[in-house]
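Values quoted throughout were computed directly from the atomic coordinates according to the rules given, and no laboratory measurement underlies them. Small disclaimer: the values here were computed from a predicted structure and weren't measured. Cβ atoms are built from the backbone, for glycine too; each structure is taken alone.
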Structure 1
Amino acid sequence: MPLNFVIPPRPSALTDALQSKIDWKTKPLGSLGQLEALALQIGLCQNSLKPRLNKPCILIFAGDHGIVEAGVSAYPQTVTAQMVANFLAGGAAISVFAKQHDIELLIVDAGVNADLAGHPKLINAKIGKGSRNFLTHPAMTAEECSQAIQAGAELVLQQQQNGCNCIGFGEMGIGNSSSAALLMHRLTGLSLVRCVGRGTGLNDRQLQNKVTVLQRALNKHKEATEPLSVLAAFGGFEIAMMVGAYLKAAELGMLILVDGFIAGSALLVAYKLHPQVLDYCVFSHVSSEQGHQALLSQFNVKPLLNLELRLGEGSGIALAYPLVQSAVSFLNEMATFAEAGVDH
C-alpha cells in the first residue's frame, strides 16, 4: 500500500523572533495563556512573523459501517445518508456554526450506503456502499484502504490550491465510534473498555453488547497490528480518507484543526505513520465520549475547549476557530510596549 507523504519538520528558525514578538506585546509575560502557544505554533507552521488564515475549510467525510448489523449503535444506518442531506440543507449543528464563522463546509461521500443526489457542496468520492462487517471480514481491502487515503489527500490538495491554508475534518457515519475504539485500542495498547464509549447514546445493556462485539472482532483480526492493517481491518472509508487528509495537509504545511474522538482516531493512524503530523495540528476540544481524553494524552496535547461535546461533524472545530483567529489577531495587531508608549 504505497504512501508517498513527506512531512517536513516544522520550521524552527523563527522561534525566537516569534516568541519575542509575543512577549513584547502590551501584557504581562504569558498572560494570554494558551493563545500565546497557539500564536507561536501558527507562526511556525506558516514560517512567518505575520501568519494569515486564508479560506478556512471543513471537510466532512461520510461513510457507513457494516458492523452496525451487530447492534453497536442506537441509530439505524439510514441516518448517515439522512444527516448528509441535513448538512447540505444547512440544518445541522456544523452547518450553523460554519456559517456563523464564515468557514467553507464541504461534504464528502466516502462510502455512504445510498445513492446521494448531486449538490454543489457534495463531493462524490465513494469507494463503496459502506465498509464490510469486521466481525466476519476486514472492513476494507488493502486496495480500498489505500484508495481512500489517496482520495482524502487529493481533496486536501484541491483546497490548498484554492487558497485554503487552514483546514479541519469532520465525519458522519453510524457505527464509526466502534471503529475508532478498535483503532485506539490496537494502536495504543490501552484496554478495550477504556476506549469504548456510548457513541450515539447507548444504554448500559447496549454498551455491554458493543464491548462484547468489539472483543470478538479483535479476536477475529489478531494479525492486524501495523497502522495500515489495523485501519483496513477495523476502519471505515471516511476514517481512511481522513488519514490521507491529515497527512497531505501536514505535507503542505497547512494548519490542521482536529475535532473529537472519531477524527482523533484517524489522526492516531496518521501519527503512527508520520509522527511529525502533530506539529501542524491544533486540538479544538476534548469530547465527553469515553476514551477521548486518553487519546489526547497519547498525543501529549492540550485541547482549546471542554464543552462536553460528543457530536462529531467537525462541530468542535467550528466552535474553536474564533480562538485561532484571536491568536493570529493579537500577534499581528496588538501593540508592543514601545509602540503604545507603555512602561514595562
Structure 2
Amino acid sequence: MTLPVVAIGLDHRHIYGMTESICAAGAHCVGFWTDGAPGTLGGFIERFPDTPRFEALGDALGSGAKLALISAVPADRATLAIRAMDAGMDVMVDKPGCTTFEQLGAIRACVARTGRIWSVNFSERFETRCSTLASELVEAGEIGRVIQTVGLGPHRLNRATRPPWFFKRDRYGGILTDIASHQIDQFLHYTGAADAEVTHAFVANRGNPDKPGLQDLGELNLRSDTASGYIRVDWFTPDALPNWGDGRLTILGTEGYIELRKYVDVGGRTGTDSVVLVNGTRCETLDARDAGLPYFSRLLGDIENRTETAMSQAHCFTVMRLALAAQAKAEGATT
C-alpha cells in the first residue's frame, strides 16, 4: 500500500513538483485543502484531476494521511506545519519553511514534542538531477576536499502574475530567508559543514521602487571551519532567457571544481542538468538527466523507519536558522 499524503496550501507553484515527485516515489495524494482560490489552484487541478478538495482544514488534517505537503504563503507555513505534526503527520514544506525566529522555535518545540519529521524541500538541490550527480562526484573524491561554493539564484519576476503577498516583506519573509535558503542548504551539504557563520549579508530594492516591500537583490557570505561560500539571489532574469532563471552552483575543491548548470546552459548544451567537472585527469561536461531524485524515496523510507536518510533534522533546522540570521543581518536587526 502506498503512503497517503495530503496537500495543504497551494499558494506557490512548488506544490506541483512536491506532489508529482512524492507520488512518483510511491505515495498517493488523498486530497488537498487551500484557502480561497490562489492562482495556482487551476494548475494543481489540471495536474491532479482525480484529487478531491477538502472543504475545511480540519478535514484535511483528519484525512488519515501520513505526510502533509505545505506550500501556503510563506508566513503561514509554520502554523500549518505545527497543526499537521500535532495531528500525527510528518511534514514536507516548501522553502522557506518559516519566516521568523519565533516560528522556527515553535517548530523545534513541536518536533521535540511529537517526534514528527519537519523537512523543507530545498528544490534547487532535491529536484535537480545535476545536484544528485554532483553529490556522487564529491563523495567519490573527484575534486578533493571542498573548500568553497558560489551559489547563484536568479529568478524571473513575472510581476503581473504575482499575488499581493509576494510584495509584502512580512508575508514572504525577505529574499534571503526565501530564495537564499536553497544556496545555504547547498553550501552545508557539499562542504560537509554542520554549521556556519554569516559574515556578510545585504538586501536591496534596485529595480522596483513602486513595490517597497519587495527585495529584488540579495547576497551573503558564509564561513565554516573548513570552507567559505558566496551567495547571490535576485529577481532580474531577462525575458529572453527560455526559463525562469539561470541557476548555477560552483563547487571548488582542493583538486578540481564542479559547476552545476541546472536549468539552462546558455551557448552550450540544450536541456537541463549539465555538470562541468574539471580535475587533474578530466575536463568534461556530464549529462545528469538520468541521475535521479533520491530525496523523495528516502523521505518515504524515513517516514516508515523513523530514520534521517533524506536530510537530517539538524541540517534542516540549521539551514533555516542561517537564512533567518542572514536576513536579520542584512536588515540591521539583532539575531
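Worth a mention:
- Answer label among 1, 2 for the case where distance in nm of label points 7 Å out along Cα→Cβ at positions 158 and 286, calculated from the coordinates, equals 3.7: 1
- Test item: relative contact order in percent (Cα under 8 Å, 6 or more apart) calculated as 18, pick one of 1, 2: 2
- Sorting 1, 2 by FRET efficiency 1/(1 + (r/R0)^6) of positions 150 and 166 (r between Cβ atoms, R0 = 30 Å, to 0.05) from high to low puts 1 first, with the largest value.
- With respect to mean count of other Cβ atoms within 10 Å over residues 86-93, the largest value across structures 1, 2 is given by 2.
- Test item: FRET efficiency 1/(1 + (r/R0)^6) of positions 22 and 222 (r between Cβ atoms, R0 = 41 Å, to 0.05) calculated as 0.25, pick one of 1, 2: 1
- Among 1, 2, structure where Rg and Dmax of the Cα atoms in Å, for residues 214-277 alone as derived comes to 14.1, 41: 2
- The greatest value of FRET efficiency 1/(1 + (r/R0)^6) of positions 102 and 246 (r between Cβ atoms, R0 = 30 Å, to 0.05) among structures 1, 2 is that of 1.
- Among 1, 2, structure where helix-only ellipticity at 222 nm (-39500 (n - 2.57) for each DSSP H run of 4 or more, over all residues; to 500) as derived comes to -14500: 1
- Test item: Rg and Dmax of the Cα atoms in Å calculated as 19.2, 60, pick one of 1, 2: 2
- Source structure (of 1, 2) for mean count of other Cβ atoms within 10 Å over residues 70-77, computed value 18.1: 1
- Computing mean count of other Cβ atoms within 10 Å over residues 62-69 across structures 1, 2 gives 26.5 for structure 1.
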